[in-house]
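> Below you'll find a set of structures to go through.
The numbers here are math on the coordinates, done by the rules we state, and not lab data. Please read these numbers as outputs of a predicted model, since none were measured by experiment. Cβ atoms are built from the backbone, for glycine too; each structure is taken alone.
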Structure P
Amino acid sequence: MKLTNHILVAVATITFASCAKWTEPERKTFPEHQGPIERITPEKPKVELPLIDIRTEDQLSDKQREYFAKVREERKKPHVRGFGWYGNWTGLGKDPMKQLKMLPDGVDFVSIWGTRPPLTKAQQEDLKFFQKVNGGKALLCWIVQDLGGPLTPVEYKGREQEYWLNVKGGGDKVAAARAYANALCDSIEKYNFDGFDIDYEPNYGHSGNLANSSTISPDGNKAMYEFVKTMYDRLHPKGRMLVFDGEPYCLSTEASKMIDFYIYQAYYESSPSDVLNKIRRSHLDKWQSKTIITVEFEKFWKNGGLPGYSTNDPVIQNMPGGHQLTDYGVLDLPNGNRIAGIGTYHMEYDKSNNLPYRWLLQALEYANKTKPGKFDNE
């Protein structure tokens, strides 16, 4: 029965097809007027990659773009800034502590510690992403002690004084300092860093032919004053930063006006009053709105700061750790302003209990969300 039906259907089909050929006009084609055939296919949704695997902005999903746009907007609001000296930077791999783009959203700027130009391709990509997508800033940083520092040509190794003072400065120390500052700015511009962090510690074992205990002024340490002024004149017009860490009190009032932030290494201060005694420097320009205080994480990363630190805040006292750093984040200054920012030395060591940046996240959350301060009483 099924076979008979199949035969009848087949015969009918053949007959219909034959009739169609007899009655339909022949189809004509005109290749010269015929465009390509458009094929409409459903657009495949963009796969969202983990942030750590993303190298360039065009790899972001729409959701990720929207998220980072909000992060960049948040940075514009008054808040306690997140900062750190960032070491062991490679810009690649699966370790989140080695990529700038994996820093917490609350980190506004970092000083790159231990890295010298030239940068690798991975570092340049990571830096660009951190700046453009995260909205963060990265400063070049090293100890400013002697003329030239790490920028002295290899052929003059061991003869740095000869190169900078005689070759570049023509025997004039102030001119040599200017040449050093210009060479440094050339590197900053070449690799598109956001500025420079002057690590200045002449009274802590790092004095030299450029750094000493004299006040940095036109009448005191003239060479260092010229170094600061030259850097300011090069960086400031282009929106780049110049910060001063270690011993900001060595700056004269005039020199301090060229500095964006004073960063203190408040590593061993055991109470808020100790910190205030360290940073209260009335001769520095706008010290109550330009001061950042930091904690030592090369040694104290497990505890989030100095063990035994004493805080008057009962909420912080009951936290599992991070007392020093969190307390620094809610430090209010004599004029009622909240501290400008907090940070850590070797911030990449902050991975207690396998949670990246645990203590810095806790401190910034408490300072900016739980217990926000004022920033309008300069």
Structure Q
Amino acid sequence: MDLSQNALQITPSMTLEITAKAKQLKAQGIDVIDFGVGEPDFDTPDYIKEAAIDAIKKGYTKYTPSSGISELKKAVCDKLLKDNDLKYQPDQIVISNGAKHSIYNALCAILNPGDEVIIPVPYWLSYPEMVRLAYGKPVFVKTKAENDFKITAEELKNAITSKTKALILNTPNNPTGSVYTKEELEELVKIIEEANIFVISDEIYEKLIYEGSHISIGSLNEKIKELTILVNGMSKAYAMTGWRIGYTASSLEIAKVMSNIQSHTTSNPNSIAQYASVAALLGDETVIKRMAEEFNKRRIYMVERINKIKGLKSNKPQGAFYVMVNIDEYIGKEIKGKIIRGSIDFANALIEGANVAVVPALPFGMDNYIRISYATSIENIEKGLNRIEEFLNKA
């Protein structure tokens, strides 16, 4: 059967595959520690759940405007002004079915076939696939560990061509946990403005920062704000991954195009989740801060432990809930009778030999790393790292 060649080039999400494999082993009664998870292990706060129940009782279960309810757009505008020093009007906000959906809407709105999108490496594995689905061409710029895996102004400038349409910037970053400083962003802005390209600024982890502070690139001046499509959502900060609410803030022109795209594809986001999201944005964030504090404790413990394990080393992430672990010392070596050619082999060795699931970083563009999530209890972290250490000591 003749299927779409554009669709056939897309690869499945390896992070979801790893999680599925871990769940399958658990279902067989095997005690697996899952370090692959990309969502908070905390429950959605009660005040958000109660708002959803209230919305159901009030009958807010009909269609809404395709780009979202006005109450939520207003709450997003208030949040952006308070947290990010960004002034937007409600008609510049498009509510979507999650931040991933928002990014795809943005790419569909700005790309023509063959347009190039610069993606710093390592990257969230869905970025290049979404660029390809939108008929663009991903251009990868490898970053350096000594720069905390952050793209520099010089690296960005060298990657820009006459076909460059946008840069995807993710801070705090998945998978590295890196956070861009104001000074670093200002240097990037000079290059972006000179080239007159868009920035898709993925800020989904902004509430999970443990060192430094979050700066929205669009807040630096009015010109860069016009070029920025800010992406955020409810999933990570509010432990609402399954609720599927994201949003963009952009120029009115781009917002209208994204709204039109959404009206003919998914239509409106879930009505109940939208009302719950209003409560989330307007509510007391004490619960959210406690969650971030717990993540920070886990982060500190995990990094210290990893750097004491034979052959492993990592930078100290400043945000999100991931650690990138370098496995160079094991590449080309044999573990339990199998040659480790890269991150997939190493991850398979851990799940088969230690019952610990990690994510190989090949899909993130770096085959000499694995990603470990600390979105699990400190007890699980200790248990999982003990298993890894014992396994590698015997390797």
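> P, Q: which one has helix-only ellipticity at 222 nm (-39500 (n - 2.57) for each DSSP H run of 4 or more, over all residues; to 500), as calculated, at -13000?
Q
> Name the one structure among P, Q that relative contact order in percent (Cα under 8 Å, 6 or more apart) of 14 was derived from.
This figure was derived from P.
> Kirkwood radius over Cα pairs in Å, for residues 132-219 alone computed as 14.2: which structure among P, Q?
P
> Given structures P, Q, which gives the highest value for Cα Rg over 2.2 N^0.38 Å, for residues 76-203 alone?
Structure P comes out on top.
> 34, 26, 21 is what came out when semi-axes √(5λ) of the Cα gyration tensor in Å was calculated for one structure; which of P, Q is it?
Value 34, 26, 21 for semi-axes √(5λ) of the Cα gyration tensor in Å corresponds to Q out of P, Q.
> Taking mean count of other Cβ atoms within 10 Å over residues 236-243 as the quantity of interest, name the structure among P, Q where it is greatest.
Answer by largest value of mean count of other Cβ atoms within 10 Å over residues 236-243: Q.
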